Structure 1
């Protein structure tokens, strides 16, 4: 995966992590496979960070692939009231570490340009891929969440 970005926002006892990136070609796919804490991964000793595990694979039966970067993004909610950073892994290799931002900051809503698909709430000063456009904000996290619920697919 190329150009991996992530944003982590704590809202109460939950961290909402939005991860984005570009897949190598049209035959690749990705998904959030697991997360820590609260997923199926268990550690004897806490690693000191919340974690998101992404699996990137080739679609079965893919014979003809467009050799273009394909945008990808997904959000996961992690039950976690303590960690202050999130580590992002792609195919079990750490690619990024981001701080957890408290939901008291100002946020914006971004979506794939020209659509209301793949809406994500991110801190207002955060960087995001050029395939996204700001569609709402800046506003509080709760205002952004309400806007997403009524305006995004």
Structure 2
């Protein structure tokens, strides 16, 4: 039952990210809305459940995007592993941790994207000013909206457990 819940939630987020958000927000500062879900899975779900959903989610996003295959999968697995590692040292229900972890994940994913572009030899296609502006806008959006997504996932799961 919980796997069905995760699949429905992630499919709704994918539809929201690919179809709804571009209609209302034309600025390039919208981050990958699945990052809060990956962090949530790393913080609050068991390894077998979270890792299987994250791998499936990464494969779906790799198939739907025009990025090099495996980029989303790599980013999501590393974010998940980082969140699982942080659980050992930090109190994950702390508002401060939940406030800063999503922007850190957004920054990590953007660094991974830039490394991939650099390794593929396509860096001349990217303006450094546009990169800095885009990444800073995404991190800023993540500061304001990331905790709401995380708290929303926690509330929905509590509601479903009742």
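Name the one structure among 1, 2 that distance in nm of label points 7 Å out along Cα→Cβ at positions 33 and 49 of 1.8 was derived from.
Working through the options, I get structure 1.
Here mean count of other Cβ atoms within 10 Å over residues 57-64 has been calculated and equals 17.2, so which of 1, 2 was it run on?
Structure of origin is 2.
I have 18.5 for mean count of other Cβ atoms within 10 Å over residues 1-8, calculated from one of the structures 1, 2. Which structure is it?
1
From which structure (1, 2) was distance in nm of label points 7 Å out along Cα→Cβ at positions 25 and 41 calculated, if the value obtained is 2.9?
Answer for the origin of the read-out: 1.
Comparing distance in nm of label points 7 Å out along Cα→Cβ at positions 73 and 121 across structures 1, 2, which is largest?
2
One of 1, 2 was used to calculate log10 I(q)/I(0) by the Debye sum over Cα atoms at q = 0.18, 0.19, 0.21 Å⁻¹, giving -1.10, -1.19, -1.36; which?
Here the read-out was taken from 1.
Taking distance in nm of label points 7 Å out along Cα→Cβ at positions 17 and 145 for each of 1, 2, which is largest?
1
Hey, relative contact order in percent (Cα under 8 Å, 6 or more apart) derived from one of 1, 2 reads 25; which structure?
Of the structures listed, the value fits 1.
For the read-out helix-only ellipticity at 222 nm (-39500 (n - 2.57) for each DSSP H run of 4 or more, over all residues; to 500), a value of -25500 was computed from one structure; give its label from 1, 2.
The read-out was computed on structure 2.
Read-outs: derived from the displayed coordinates by stated rules, not from any lab. Please read all numbers here as calculations on a predicted model, not as lab measurements. Cβ atoms are built from the backbone, for glycine too; each structure is taken alone.
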